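Where a number appears in this text, it was derived from the coordinates with a stated rule and is not lab data. Predicted, not measured: the structure shown is a model, and the values here were computed from it. Cβ atoms are built from the backbone, for glycine too; each structure is taken alone.
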Structure P
Amino acid sequence: MEQQPWYKTFYGEDHHRLFAQWKTPQRNTTEVQQICSLLNLADGSSILDLCCGTGRHAVLLAARGYKVSAQDLNEAALKRASAQAEEQNVQVQWDLRDMRDIPFKKEFDAIINISTAFGYLEDENEDQKVLQQVYKALKPGGLFLLEVIHRDGVLCKYLPFVVTRCEDGSIIIDERTFNLATSRNEGKMTMIFPDGRHAVYTESVRLYTLKELIDKFTSANLQIHGYYGGLHGQPLYLEAHRMVIIGRRPTAL
């Protein structure tokens, strides 16, 4: 049997249960406020949340009056997202789909991709396909906001081994190796639960420098609109752990 890509199995119920403690309602609200500030969209603008996960940003954006579509490859995450939207009485168009396949053309005023949901795919050519799909789906003048780990910042203070105790008593052992030849962060995450059960997951994420992302955006005909050291909108600096880059589809194309 052919082995599934790591990103199809990594974000299951174990991941959601243990990492939900950090994705608090307060954090979600703050991030959406920051996204709206960076994009500065008109009321009622159309937004695609690409790799939306459990919809923690999409639902709040819809509650602000934006016309929101959201897509993700994880069916369980989309079910949680749909239930959350129904609970909040907001409308979001959910789509179970790979990020290399955005089924729209000149549809959105903005597309967002948050929390390092870029660089998962097998190689840089596949990442470039995503940006080409983004370009196709944006209206002329539309914006693409990408928020990822900042490669240079990570290497400034790289931690190859982290142990975290969660609120429910579970323990996460995170072992990491950075491959200098491929610029991929290779991880092995062991989750140990209070009942003694344990699960092991692997991940492999291509981390990009600002220069590399500028080149990839430019190759996809996305003009650079700005870049920052996080969603807060402060300038990017060498040791920054997060990076935001915003591209614009030219109005003439």
Structure Q
Amino acid sequence: MPTVRDFVAFLDDVAPLSLAEEWDNVGLLVGDQRRPVARVMTCLTLTPPTVAEAVEHDADLVVVHHPLPFQPLRRMTTETAVGAMLLELIAAGVAVYSAHTAFDSAAEGINHRLAQGVGLRGIAPLVPGEGVLGTGRTGWLETPTPLAVLAENVKQFLAIERIALVGEPQREVRLVGITCGAADDLLRPAIDAGCDCVLLGEARFHTCLEAEAAGISLLLPGHYASERFAMESLAGVLNRQFPQIEVWPARREMDPLRWH
């Protein structure tokens, strides 16, 4: 039976931690590397429902995108949500691993998968790094495409019903920037790269205004939708690498945002 150490080594191959941003908290965050692993759950974020699912289904390891803990803890008690979740996981012997921004930027990570999923060609880093692949992605569409058509393609790939747009729906776009999650700071590199459009998970109001003023379109499917699909795919990757164990994407995880 594989151990936590085996998963740590494999996940570092999938998303080398050297790709993570300096401010990030990545790697094995909770657990004993010597512990055998028979069941693994993947999820985007550890919340009371996903923690309960991991514990109830006897997961030995949770591979989560957003780190928990993220900030250094001065104390760990049940008086805080983070403390209560970590104590519950520790009591049940559940290890926690997060690659976060390393998985965003990896060769087969979230941004690359997004770029492939919406049909981009010539995929390359939006912000190249020294000795690493780089942050975000750019790519071009085979033919100039109306923003509204690209929006429909994104909706289909991510299996979502709604997407927010900045820009005229009929404006044709060809060079597209990709950055999952919350990445307002990558708008300027996308503008400098000459992108016609940027697909990012979410953006602040003033980022939308800046894009509008610069004449660059935005597609905003939501933070959850822009990343959750990749954690579902990662469950399949882990299952193929470790076929003798059970791996599943969290079934109780939901986008906290609702539209009426």
If P(r) over Cα pairs in 10 Å bins from 0, in percent is computed and equals 7, 30, 38, 21, 4, 0, the structure in P, Q:
P
Answer label among P, Q for the case where FRET efficiency 1/(1 + (r/R0)^6) of positions 111 and 167 (r between Cβ atoms, R0 = 41 Å, to 0.05), calculated from the coordinates, equals 1.00
Q
At a computed -10500 (helix-only ellipticity at 222 nm (-39500 (n - 2.57) for each DSSP H run of 4 or more, over all residues; to 500)), which of P, Q:
Q
